[in-house]
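What follows is a group of structures, each given as structure tokens.
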Structure I
Amino acid sequence: MRIAIVTHVVRHNDGQGRVNYEIARAALAEGHQVTLLASHVAPELASEARLQWVETKVGRFWPTKLFKQQIFALKTAWWLRSHKKEYDVLHVNGFITWAKADVNTAHFVHGGWLRSPYYPFKLTGSLWSAYQVLYSRVNARLEHWAYQRSKIIAAVSEKVAIEIRANGVAGERIEVVYNGVDTSAFRVARVKGADRKSFGLQDDACLLLFVGDLRTPRKNLDTVLKALVQLPANVQLVVAGYIPGSPYPDEAKALGIADRVHFLGLVKNMPTLMHSVDAFVFPSRYEAMSLSLLEALAAGLPVITAKTAGGAEIIGADCGIVLDDPDDATALAGAITTLADAPELRREMGEAARLLADQFGWARMARRYLDLYRGFANQAGAAAASGEAQVDGGAAKAAALTKNAAVSAVPSVVPSLTNQSQAWPV
């Protein structure tokens with residue numbers, strides 16, 4: 001099978017990039033040929049004999065991200081049109097190319113974020129705020145166009161699937177394929193144990209961890225800081241994320257809690273950090289499916305999140321607390337207090353979180369995508385052998401194949417989703 005994947009980067013330390021990295025690695029392990037249209041590919045993948053990297057660069061001189069994305073979309077569409085006989089299946093990620101895809105993974109729904117009551121930007125605000133509105137509106141229209149033209153949409157959470165259906169995409173063309181997590185890395189870190197000293201953290205503090213983009217209000221670090229003000233001094237916050245351009249260090253100072261908030265910047269050894277803290281706090285105002293949330297589960301951390309985060313749908317009361325309103329600092333402070341005052345409860349929740357994470361391995365996610373690919377490749381091969389034009393039945397066959405696989409492998413760890421057979425990792 002010859003698989004073409006279009007994505008901006010393919011590497012470990014990028015959410016969408018990691019998903020496509022694991023898919024490519026699994027496809028190569030099965031002996032398939034993989035073509036990656038991307039601006040960056042991890043060296044260990046790029047050196048594989050059966051992998052072709054079509055390096056797609058976009059010049060830095062383009063003024064905004066909107067322009068850069070269009071250039072990337074045009075370049076990849078041109079290559080795909082010129083080499084359409086060189087691949088059997090095309091997999092894209094949202095609106096990323098003007099080419100029509102077999103499989104399209106929805107990592108984010110701009111239309112859903114735009115409609116959210118927590119969307120903070122306005123056309124009448126600052127120039128930056130107006131640009132954010134324009135960016136969201138343009139991408140909402142483009143991704144809707146891309147999903148309508150794709151044969152199968154792989155939503156990374158049930159929340160994403162609901163939002164895509166609300167945009168008018170037929171439900172039978174949508175499959176929920178959760179992202180994965182490398183549980184083995186967190187098992188190794190657990191054996192090695194905590195190492196607060198290497199991160200400059202206090203041994204006697206109750207440490208909360210927040211991981212995310214610190215330059216956007218969407219991740220909602222501001223509400224976490226406001227909740228921390230209401231908590232005793234021994235409860236402290238560890239923040240991992242890119243600091244330059246972030247307003248939150250100054251906000252922590254203004255709130256008088258700068259000595260209780262530890263900004264670590266980008267963290268390379270996340271498994272060790274997660275095994276050095278007591279709980280994971282992630283009340284995102286809008287999220288499709290956070291990889292850091294899955295990593296926290298794999299590390300055995302109790303999770304506090306909000307219904308607005310896609311990953312909340314897999315969190316049960318045995319392993320976390322899900323808030324109704326991400327902006328309710330008082331409710332968040334109460335949830336933190338529940339965990340901070342109960343070490344045994346944190347331990348029990350951590351064990352349940354670890355069991356849950358075992359259901360979301362990268363290998364299971366990759367197998368799900370490869371099953372989708374095979375549905376299209378087999379249908380295309382049959383059409384070629386008979387000399388007939390390809391018909392639209394490939395989508396239905398692929399959907400049926402993966403749905404049957406999902407039903408046969410439904411785990412029992414997440415009872416809240418037992419009525420959503422398509423949503424299970426297999």
Structure II
Amino acid sequence: MNKPVKSSGSYWGTKTDFASLMAHVEEVGPILEENADENDKLGRLNEATLAALQPLRMSHIFAAEANGGAQLAPTQGLQLIEAVTYHSTSAGWISMVHACVSAMAAAFLPDSAIERLFAPGTDNRFSGQGTPTGMLKKVEGGYLLSGRWSYGSGMYHATFSHSAALVDDGTGKPAKDEKGDVIVLCAHAPVAQHGLLGNWDVIGLRATGSIDYDAKDVFIPDDLVFPILTAEPQRLKEFFSVGVIGLAAIGHSGWAIGASRRMMDEIARFARSKTGRSGMIGESDKFWFEFGRAEAHVRAARAFLFDVWHDVEASIEAGNRVSTRQISLIHLAKSEVHEAGIEACMFAMRSSGGAGIRSGVIQRVFRDMMTAASHFTINPNIVGAAGRDLGGIWSERVWQFYDLVEREK
């Protein structure tokens with residue numbers, strides 16, 4: 001595992017001992033590993049895994065201390081997600097989803113909702129989907145939500161949903177704002193009010209239970225929606241100015257560095273074992289050359305990631321909102337840690353021969369990394385837009401969700 005990266009500044013929480021959280025992950029790591037295969041078969045996390053994770057309260061790590069959260073710095077969240085993922089890629093994925101989606105609720109919902117959802121003694125966990133494949137119909141006091149969503153990671157273990165939806169204009173068509181853009185709201189409802197539909201027969205991230213789910217006229221109070229494309233932070237305004245996409249980037253990036261580190265450690269352990277195929281590659285100069293290159297890429301990508309987020313933290317601590325350029329770098333760092341992970345996994349799989357294709361850590365991390373690499377959040381269009389910003393072509397634009405759009409005049 002990597003050595004902890006310290007975060008400074010009085011902006012962040014002081015009531016939660018970060019070192020104790022990291023120590024807990026180290027303590028329960030064997031439990032996460034012992035149950036990984038069973039979780040894959042179940043298509044969700046089993047009770048032993050959930051019990052091991054529960055003391056971390058991942059759903060509250062970024063919420064304000066005033067709301068019962070830990071108010072961790074981004075680099076602390078990255079390390080915590082990395083540590084869980086190192087021991088179990090699916091447990092790490094669900095942990096990062098609950099951490100980041102719950103942070104979105106903690107950031108963008110009004111005070112009246114926060115008083116209920118983050119009240120003392122509650123332990124709500126949020127999962128869902130940010131693609132607007134549902135519709136909200138306005139009624140007195142709120143909306144009726146209907147629709148169907150895919151990729152609801154962690155829904156089996158969540159208490160509240162997070163579902164993007166269009167707004168019915170009264171004729172069944174999407175309502176538009178004064179600029180002519182469709183209105184997209186993120187709605188929150190108890191998971192028990194949704195239908196959990198399964199449809200998660202996949203090659204990787206099997207234990208994340210990233211299922212389809214639906215809603216049929218589920219009532220959503222007015223204070224349980226926020227505009228997902230243009231959400232303004234309601235508290236911790238400097239930090240939460242990273243927006244929905246910045247919070248998601250913490251989760252995906254932390255997951256990628258944890259999975260990459262585990263794969264590199266696993267193939268090195270295999271090469272040192274000196275038996276069979278491993279005995280052959282352990283004596284191969286070509287293997288160690290390629291290992292060194294992959295190791296360098298994984299370490300460099302991680303260093304870039306933390307460099308970007310330390311710069312973001314410094315801006316936040318100085319009382320500034322996160323800039324367009326910083327969001328572009330967040331996207332590039334997120335992409336690079338995944339590219340390094342893909343390279344590490346391809347190297348490990350090809351080097352391990354028949355051992356890698358059999359049930360075990362190398363096979364599981366390989367499957368999970370390739371599945372994670374297909375996620376929309378690291379698609380080439382986002383990286384290309386960030387590149388245009390850094391290259392000076394789109395430097396006058398601003399990020400709106402995953403698009404770099406022209407600044408309003």
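FYI, it's all coordinate maths here, none of it is from the lab. These numbers come from a predicted model, not from an experiment. Cβ atoms are built from the backbone, for glycine too; each structure is taken alone.
Side notes on the structure shown:
- Volume of the Cα convex hull per residue in Å³, for residues 101-156 alone - structure with the largest value, from I, II: II
- Structures I, II, by mean count of other Cβ atoms within 10 Å over residues 61-68: label with the highest value: II
- Computed -16000 for helix-only ellipticity at 222 nm (-39500 (n - 2.57) for each DSSP H run of 4 or more, over all residues; to 500) - originating structure among I, II: II
- Computed 0.40 for FRET efficiency 1/(1 + (r/R0)^6) of positions 213 and 261 (r between Cβ atoms, R0 = 30 Å, to 0.05) - originating structure among I, II: II
- Label whose coordinates, when distance in nm of label points 7 Å out along Cα→Cβ at positions 21 and 293 is calculated, return 2.1 (choices I, II): I
- Entry that produces 2.8 once distance in nm of label points 7 Å out along Cα→Cβ at positions 13 and 285 is calculated, selected from I, II: I
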